[in-house]
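Listed after this line are the structures, all set down as structure tokens.
Bear in mind that the values in this text are calculations on the coordinates, not laboratory data. Treat the numbers as computed from the prediction; the structure is a model and nothing was measured. Cβ atoms are built from the backbone, for glycine too; each structure is taken alone.
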Structure I
Amino acid sequence: MPEAPRLSLDAVSLEFGGVSVLNSITLDVAPGEVLALIGPNGAGKSALLNCISGIYRPAAGSRIAIDGARIDQLPAHRVIRAGVRRTFQGMHLVGELTVLENVLLGLAPRFHLGAFASLALPLRALREERENTKRAEAVLERTGLGGVARERSADLPLGVLRRVDLARALVGAPALLLLDEPASGLSHDERPLIAEMIALARGARADLAVLWIEHDLDLVLSVAERAAVLHHGELIHVGDPRREDERRRIVAAYKGGRPAAAEAA
């Protein structure tokens, strides 16, 4: 019996001002799977991640579910609580904060006490702060960032900051991780870092599902277990790049901008 999907997209559409951005995207990501989302600029990749993470509200008739529970009508903070975390192409780290402090921001949705409750229950607030700090420090050690935990983020190189962005997403123990072009801005020699980051993410939780936007086709073909090709908001091909025949179809769809079957005809 096939494993139930961790992420399920059913007929997901999106329009801005009457212009179609996504057109009836149907796609599943299984627990433990790494699925790469590829396509040219303007294909709708980031728009799809924004729909999943609650930043955009998809059109009526769309359905997005995590482990069978619908999230497409939830605000972004409740999508986070449902187990969805993401990295950002621009990272949005606070340069004046330390690495540890930036990672602790990823636990903000887990803090149970508000400002007034913290004043009323200081011992409980202190205990919660200590527990979350230990959790963040453990993630930093696991991602190789323990040595820079107290350094200002603004003083660190891009490759290290990409790890910090990942650690901030992982500290919340997500069920689904959305990676938004983590290789952006890295040099060719730094690109192997992405495969390492994905391995670290999967090591954090064996059943973690990863949906990964990427432009580096060679990186996708060497790391992803499936690749989905978007073009002008249409899903035109999904395949396993580990199979030679599917690898050719993925490349043909990516370069040709039309379904692989049409390319082979």
Structure II
Amino acid sequence: MKNGLGKWEQCLLLKQNPLTTNCMPESTLYSLENLIYLLNKYEYIYVKHNTTGQGRAMYKVYKRKDGHYCFNGFTMQGEEISKCVAAIEDFHQVLHPYEKHGRLSGIYIIQEGVKSLTPDGNSISIRVHVQNLKGKWVIGGIYGRVATEDHGIVNSNRGSKAISIEELLSGYLMMDNTKKDQTIDSLKEDSILAAEVIASHFPCREYGIDFGINLEGKPILFEVNTTPSIRSFAKVDRAIWKNIVEIRKMQNEG
């Protein structure tokens, strides 16, 4: 993610716009008070570092029935972690290991845990690649991701499997053709709206926009990436990857 636009800034921009606020999960700046409040409100939440990418410094957190707090995800260094602790302060120490030396690890945000799952309970997400061509936002490509591990972090760098959007919606989520087409149209529309909102404050030629699909089948916007990789598109469908590359060439010509 480029310097200048962290996850919290993009949340504020997208929340303030009436066209994009309805597809956003509840999000707030991290504090122990906010963490405890949202853990009591939702079955689980996500805590993410404001500026890291590739699934680093991202955790799924929930409160167990016995009052213990459980979290799993990846540290700032990308090391996998999975623990249950009696005191929530022990999780806070994972986020800010050098706080006792007067050094915080930066800003974190807390996001409502949206149930974006296959019927078998595997976490899923969707990447939409949006590009600006001659002043107009176009969809370069879309693919789906299915978590192959039980850590709840859906990221291609963290073991998730990249598949075509058709396979995700029809095969995994068992949507009929009408529902599948409606969902893809919604993803495209929401992505272009999000690109317009973010570009008004932080212009880029392309964005990688991550969505979940909630249990009602509605796309929920998780995050906008300002330096998106297109590697996974090549794995899913070489033709889509080539399309993104062709649009990049036309951008350079423009």
Structure III
Amino acid sequence: MQLPQSPSFRLDGRRALVAGASSGIGLGCAVALAEAGARVTLAARRIEPLQEAVEALRAAGFAAEAAQLDVTDLSAVSDLCNTADPFEILVNSAGLARHSPATETSEEDFDAVADLNIKAAYFLAQSVAKGLIAAGKPGSIIQISSQMAHVGGIDRAVYAATKHAVEGMTKSMAIEWGPHNIRVNTICPTFIRTPLTAVTFNNPQRLKWIEEKIKLPRIGEVEDIMGPVTFLASDAAGMITGTSILVDGGWTAG
């Protein structure tokens, strides 16, 4: 009897691009992919923390490089994706939240959040996919979405709208690019403890709301995203596309 073989979670030899990799979830994703053997390009607007991260990864024996990039600069995104071998893995962790009651949302805040969370995410995925299609290579595109892509939240109408949009475009891209063996998925975290969420966690009322919604007895950590991103990037997820992995501690369960 010949037993089935488990597919590999390894990413040896694959090029990965992680946008928003200077801290928090993006940095965690870059580390996870590097640990699995990928050659990782860490991209973000701030070059100093990127360089620090790259030095730390290289010191640990991993292959990494930094690319200063504003993903809302679509020409710069296209240039990065066109001047190198195609990225077989994309993780887009660049995102923005400006929370307010829906009656008080300014046009400036709406445009800023939508430009980064929807428009930049769309064209970043497009640029990576075009490179893969031209080279005839398979790939995995992963958007870091949010549990708010599946529910609503107080003061989060704009943010939730953009993340719902990411889920919709992910499904459509998965349908279009599936024949090229390019998989497109999202990871939807709950509130993860990072420097950017410190303000929320330091608000007792908001912290109480979060703890009531999460069914597990703790807050999410960056490490909780590292396993799912490696899985989706690898051959172990070879039949998974057009969907989302909810890393929300049961928030959306009810």
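Computing Rg/Rh (Cα atoms, Kirkwood Rh), for residues 95-134 alone gives 1.21 for which of I, II, III? Could the numbers behind the result be given before it?
Values: I: 1.01; II: 1.24; III: 1.21.
Value 1.21 for Rg/Rh (Cα atoms, Kirkwood Rh), for residues 95-134 alone corresponds to III out of I, II, III.
For which of I, II, III does distance in nm of label points 7 Å out along Cα→Cβ at positions 47 and 103, calculated from the coordinates, equal 1.9?
Numbers: I: 3.7; II: 1.9; III: 4.7.
Derived from the structure labelled II.
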Computed 44, 31, 17 for Cα extents along the principal axes in Å, for residues 127-206 alone - originating structure among I, II, III: I
